[in-house]
Structure P
Amino acid sequence: MRISVVSSWVVMIGIILSGCSNTPVQPPKAPEPPKVTWDDTQKKELLTILAQDKYMSICNQQALYEKVKTSQEPQDMTNMLYVYTKNLANGCIVNARQKETISGQMTTTYGVYEQKVDPKELIGKLQNRQSIEAILKPYVPQYRQFDALIAKYRAMERSDKASSRELRQVRLNIERVKLLKPGLGSNYALVNIPEFHVRVIDEGKTCVKMKVITGTKKNKTPVFSENLQYITLNPTWNVPDSIARNEIIPATLRNPGYLKSHRLEMRNDYNLDSPKLKFNAAEAKAYKGGKGHVPFKFIEVPSDKNALGRVKFIFPNQHSVYMHDTPTKNLFNKKVRAFSHGCIRLGDPKLMLKYLTENYTAHSYDDVKKKYNSYKTHYLNVTKHLPVHTAYFTTYVAQDGKLLTFPDIYGYDQAQQLNF
């Protein structure tokens with residue numbers, strides 16, 4: 001398959017009619033594509049990378065690779081480098097992005113971070129005699145799982161003991177690493193949804209690891225990346241309109257004492273200083289079920305029984321997802337822990353608070369403990385860069401080199417197809 005590598009080579013051809021004449025005006029000739037020259041070192045380097053498929057990115061370009069092996073024609077090699085780079089940058093899953101309706105709204109449950117590969121820039125680097133490794137480097141995932149999963153996949157192939165299903169699962173997760181937000185760095189928090197664990201990685205080492213509860217199949221925890229910005233001590237829970245309509249209002253209509261027993265206050269808005277309201281059953285019935293704006297709000301005040309527990313960790317995002325404490329500690333004894341509305345409940349929130357306070361804020365932990373014990377809401381700004389990535393790895397290589405496998409709780413292993 002021939003791949004055009006410079007979009008400006010494509011010229012729109014139109015027919016311009018003048019007066020009563022039907023004679024078409026001849027379009028201008030398309031400019032000749034620039035001739036790309038390769039030196040012998042670049043050719044040898046690309047062929048070596050392709051021979052072992054070092055970055056597992058030949059994918060659906062096997063026919064072009066076979067042609068390059070025999071011809072080594074410069075334009076074919078340029079096309080091969082371009083598609084190999086694109087596959088490395090953006091993965092080889094046909095339908096990676098997943099969307100569905102949750103709580104009445106269409107949302108992306110599996111987000112991807114596509115990178116633009118500019119063919120002109122690629123050609124410029126070739127002509128400047130950059131090495132192929134230097135050209136590929138910006139697109140090679142920094143996350144250690146990339147190399148670890150590739151090594152594990154190759155070992156499984158050599159052993160001849162792994163089934164095609166097992167090999168496909170590992171390969172699928174290699175491609176998912178490519179879809180992570182670029183620039184992962186050596187410091188980040190990773191929530192692996194099917195594993196029900198979060199890790200804080202500092203300088204490439206796991207410094208915190210704990211169990212988490214993630215979203216149900218109906219209310220999936222989305223796959224995305226954002227930066228941790230602040231920590232809230234003794235949070236209030238601002239009940240989303242969707243939960244107010246489908247859970248809080250129906251429960252209160254059945255039981256007028258529901259709001260008091262669940263420490264919920266009803267106000268004009270999510271500000272605790274706004275006027276307090278009384279529940280009016282006749283008015284509330286109009287907002288029972290369905291979707292849309294609710295003109296009054298429910299707020300759960302800080303307490304040990306608050307739905308968010310005593311602390312939450314905020315990385316602002318379009319999904320309104322964050323990490324938080326929870327009073328439902330018994331659920332952490334379950335093997336499959338998909339129970340939330342999409343947020344991430346932490347098994348040991350005090351450990352997370354201590355570690356992040358000491359390493360990512362300007363506060364002392366003694367000062368934070370006093371604020372925590374006050375049961376009043378306080379905010380701690382994060383002063384050091386820490387991306388939070390929610391990911392969906394059904395295979396994961398542990399630090400001891402063991403390959404861990406997890407259940408495909410959201411069905412993405414089946415839904416996402418490899419482009420081979």
Structure Q
Amino acid sequence: MAESKETKGLSELKLGGLPVHLAIAAILLCGLTMYLGVQSSSMTGTLASCFALAVVLNEIGERIPIWNTYIGGGLLLVFFGVALMKYFNILPADTVANVNSFIIGDEINFLEFFIVCLIVGSVLALDRDILLRSFAGYLPAILGGLLVAGFLGIVTGLIFGIRPADSLIKYVLPIMGGGNGAGAVPLSEIYENVTGDAKANYYGFAIIILTIANIFAIIGSALLNTAGNIWPKLTGDKKTLLRKGSNIARDDKKVKVTTDDLFGALFVGLACFCVGRLMSKVVLPEIAGAQIHYFAYMILFVVLLAALGVIPDNIRAAAKKIQSFMSGYMGIIIMVGMGCDFDIADLFTALTPGNVLMALMIVIGAIIGAGAVGYLVGFYPVDSALTAGLCMANRGGNGDLACLGAADRMDLIAYAQLSSRLGGGIVLIIASFIFSFML
């Protein structure tokens with residue numbers, strides 16, 4: 001009888017959603033076509049390669065002691081594992097190119113679709129009052145993180161003989177600017193316009209220091225999750241920021257979701273995305289000289305729809321189900337793309353003691369400032385430090401997903417995107433004045 005139970009237990013083991021023997025067969029088949037160079041460069045072929053890499057690395061990451069509890073588990077091992085495989089040329093070059101084209105390429109950009117699904121589901125899943133109160137207090141939390149990060153950056157810079165103006169311009173602004181495309185790139189444009197110096201001279205260092213800070217932000221996210229596990233009063237249900245509030249998902253109301261509802265929820269998400277594009281490209285591309293990202297406008301529009309109550313409960317529940325599937329299962333696929341896009345060589349070249357300490361202190365400042373101000377406005381400090389602090393100090397959209405994955409809080413994607421987009425816009429406005437008066 002004992003032998004029978006053991007056999008039954010083995011048959012019930014699952015890997016990648018499949019019985020383990022079927023999963024191993026699928027991994028071998030997908031991996032074989034990838035390494036023999038016969039895998040197609042289409043979306044189907046690329047997904048096959050992503051699944052093989054993600055399922056294996058995620059399973060390993062979930063089983064490594066200490067790493068699985070304190071560092072970030074499977075999601076983070078997928079990210080770093082793929083990045084290391086790319087660095088040591090373990091991954092075929094064609095696979096890396098195909099994954100980059102599919103996940104973050106201009107033509108397909110599955111990451112964009114992933115973020116749209118997460119934003120719509122996470123915002124529509126919240127009760128209207130909680131939603132409005134959360135977003136009302138979010139801007140002060142962002143500013144709190146920015147202020148303390150700037151202060152610690154200046155103090156640390158003085159230790160290394162760096163002028164306060166240089167600490168702000170070369171370190172604080174790139175790190176807190178909302179990432180690469182929304183931060184370092186436009187910052188270099190502003191730098192060139194104001195100073196006349198080549199933007200490449202600014203960007204080259206900015207992206208290096210941002211890369212170091214991004215690593216600290218990811219590690220900090222995992223440590224915040226650990227802090228929340230040790231001291232539960234510092235965090236909530238990992239779905240909302242507001243203390244004394246509850247996350248109200250529409251499927252908790254026993255709303256029956258049909259395939260029609262799922263289709264309708266996708267339609268709503270795509271329509272909201274189009275509103276964001278129209279606002280950022282046609283209606284109001286800039287505010288006070290800073291370009292506003294379409295995700296920022298999209299988030300505001302979804303918040304408006306949720307606040308007005310015009311989306312039926314069954315569609316809201318469907319949006320939540322889509323978001324749960326994307327964050328819970330497709331998140332590891334996104335991490336494969338993040339790893340293929342990350343160049344560890346850049347990190348190695350920038351690891352000087354001064355740069356490392358400057359980046360570390362600025363990231364710590366973002367955690368302290370956003371967490372403290374967030375607590376004062378009624379947020380859980382762990383979740384506020386993560387979204388309003390670390391999601392300002394990482395590499396933008398990609399960094400947001402890495403940080404949220406490490407912290408096991410993908411449901412907070414809307415707040416993270418506000419940090420990267422609206423928060424990044426605030427930094428660009430501040431940078432325009434700093435470049436003008438401090439250089």
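Laboratory data are not the source of any read-out in this text; all were calculated from the coordinates shown. Owing to the predicted nature of the structure, the values given are computational and were not obtained by experimental measurement. Cβ atoms are built from the backbone, for glycine too; each structure is taken alone.
Across the set P, Q, mean count of other Cβ atoms within 10 Å over residues 170-177 reaches its highest value in structure Q. Computed over structures P, Q, distance in nm of label points 7 Å out along Cα→Cβ at positions 58 and 410 reaches its largest value in P.
Can you say which of P, Q returns 4.7 when distance in nm of label points 7 Å out along Cα→Cβ at positions 178 and 274 is computed? List each step's numbers first, then the result.
Details: P: 4.7; Q: 2.5.
Computing distance in nm of label points 7 Å out along Cα→Cβ at positions 178 and 274 on every structure in P, Q gives 4.7 only for P.
For FRET efficiency 1/(1 + (r/R0)^6) of positions 194 and 362 (r between Cβ atoms, R0 = 35 Å, to 0.05), the calculated result is 0.50, so let me know which of P, Q that is.
Values: P: 0.50; Q: 0.95.
Of the structures listed, the value fits P.
Computing distance in nm of label points 7 Å out along Cα→Cβ at positions 258 and 282 across structures P, Q gives 3.3 for structure Q. Structures P, Q were shown, and helix-only ellipticity at 222 nm (-39500 (n - 2.57) for each DSSP H run of 4 or more, over all residues; to 500) at -21500 was computed from Q. Identify the structure, out of P, Q, from whose coordinates log10 I(q)/I(0) by the Debye sum over Cα atoms at q = 0.07, 0.08 Å⁻¹ was calculated to give -0.34, -0.45. Derived from Q, not from the others.
Assuming 30 is relative contact order in percent (Cα under 8 Å, 6 or more apart) as calculated from a single structure, say which of P, Q it is.
The correct label is Q.
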